[in-house]
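There are structures below to look over.
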Structure 1
Amino acid sequence: MKTQDVRVLVMRVGGTNCDAETQRAFTELGAQAQVLHFNEVIKNHSILDYNALVFPGGFSYGDYVRAGAIWATGTLTKLRKDLKEFVEQERPILGICNGFQVLVEAGLLPAFNGISEYPKATLATNIPIGYRCKWVYLKHENSGNCIFTKNIPKNKVMHIPVAHGEGRFLFAKENEKRYLQKLYDNDQLVFRYCTKDGDYPNGEFPVNPNGAFHDIAGICNPQGTVFGLMPHPERAFYGWQLPDWAKTEQAPTFGDGKLVFESMIDYLKKRF
């Protein structure tokens, strides 16, 4: 497959944001990317007509009940069969911020034994409580399983912003140790919050912006083709989006977020 043949569907609903920025990231790299409302997809399209699927950030349906819960329920109700086929064919699914919450609520992550009937994790209210919009540092933990970070060296520290009120990744207390070990055993751990020097905060604010267990910022499924992260790579795609670009003698052309989109496209070019 050539880059220009890659077809990406960026879905949106009421409350979604950054769908245009996400689309722009893919088109900048030469791929085709289309933004469609979820209802339009249900009525006139099939997700199987696309090579990749993206659930972008925002506050879908106002985040009533729980962040991402309503959209996840609607997705499973309307798209369960096609979604299962999409995953089985190892087509990429990316969930950014609210999209990560949707993937967890829908049982698509961590998906230790396939799509789970009930969520195995949650993205809970930030600790300290409050909406957090700031730039954070992430360390890349994956050893090569996640197709979205193939172009990122292991242990690379990345600078990407977060913008959420419910980003605290948690497992049920009784499952914490067992599920964390599964993440490591399956190479599903992708990003952890860290300092600029790559040190882990062990849950301490503000380096860990939400109190996430084990400083987890992003995980993938065991196949590495479904990926969710709380930070927004589309907001760190261009060099001029970086918070300190005006202080540099020459701003970089691209930011760290580009590597996520680039890795996904490279996977599709080789795989299909």
Structure 2
Amino acid sequence: MDFVASRAAEKQSGWRNRVSQFLQGMGVTVFDPWFKPDVRGLHEYGREDLKSGERIRRRWTYAGGKRGAQARAWCARQFWETLHIDLRMVDTSDFSISYCPTNIYSVGTPHEIILATMQHKPVLFVSPPIQFPALHELRAHLADDPAGLALLARLEQEIPIKENPRGIPSLWYLPLVGGENFFDGFGFAAYRKRFGWNVDIPIDHHERRFPPQRPLLPFLERLNRRLPRKWDGKLDRFVPDDDWLLWDFRAQTVRGKHIESVRK
């Protein structure tokens, strides 16, 4: 959320909006960090808006002494509420969805992925192909400009600009997430008419150029009918994925302990 091209556009019409609508249509309660649930007794606790992060960054300093320590402590205290409520949303979720393009720096998302993994909750991880067509066009445009090409090469190293045409996630994620929970896109195209997604967003353009081989939304649709399986390397076959522990509150027969009511 911090390093997207436009926080305003992402909040108004980003992938979370569409995935939330898709899941809510199947009766799922969705926790979206852009639209945090109200906290009982703590008005506006942990809320983020487009200006809150900038307000904290303006106070940040590396200065030494008491004044520097006070400023950094203030920054940490201001963002603690956001960190707290976002991690609590992971605590109370059955599974989570993470969109992690390898060209976007992220810290909060890995923290949440690790927390969910430690709690044995499935993490559905989207890692799309990354290419930069404008970079290739610029390089061709500068073909007869040695100085311009040298500056471009320096820029590629300084940023750095790294393409990932196969959408391969950071290898650190592989044992965390598990092989069956990776996806190379959302697959919005097949559902746009059904959900009225008439306005293009950047992901639509991207998925037209790189049609997902393993899209997320069809997986979620199947998940509403049956639980997925995972590959067992020792048994060399698919087995039930016991991370998908979804409470069934609609069961007619009461088995074991249950809660009648929290209020009289």
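If you rank structures 1, 2 by mean count of other Cβ atoms within 10 Å over residues 105-112, which sits at the top with the largest value?
Working: 1: 23.4; 2: 14.8.
Top value of mean count of other Cβ atoms within 10 Å over residues 105-112, among 1, 2, belongs to structure 1.
So FRET efficiency 1/(1 + (r/R0)^6) of positions 17 and 233 (r between Cβ atoms, R0 = 41 Å, to 0.05), computed for just one structure, reads 0.65; which one of 1, 2 is that?
Of the options listed, only 2 reproduces it.
helix-only ellipticity at 222 nm (-39500 (n - 2.57) for each DSSP H run of 4 or more, over all residues; to 500) was computed and gave -12000; which structure, 1, 2, did it come from?
Source structure: 2.
Looking at structures 1, 2, which one was distance in nm of label points 7 Å out along Cα→Cβ at positions 81 and 137 calculated from, given that it came out as 4.3?
On the way: 1: 5.0; 2: 4.3.
The structure behind it is 2.
Tell me which structure, out of 1, 2, gives 5.0 once distance in nm of label points 7 Å out along Cα→Cβ at positions 161 and 249 is calculated.
2
Which one of 1, 2 has mean count of other Cβ atoms within 10 Å over residues 25-32, as calculated from the coordinates, equal to 18.6?
Computed on structure 1.
One of 1, 2 was used to calculate Cα Rg over 2.2 N^0.38 Å, for residues 121-240 alone, giving 0.99; which?
Working through the options, I get structure 1.
If you work out relative contact order in percent (Cα under 8 Å, 6 or more apart) for 1, 2, which one comes out largest?
Max of relative contact order in percent (Cα under 8 Å, 6 or more apart): 1.
Given that semi-axes √(5λ) of the Cα gyration tensor in Å, derived from a single structure, equals 25, 23, 18, which label among 1, 2 identifies that structure?
So the calculation was done on 1.
Quick note: the coordinates plus some simple rules give every number you see, no bench work behind them. None of the values given here were measured: they were computed from a predicted structure. Cβ atoms are built from the backbone, for glycine too; each structure is taken alone.
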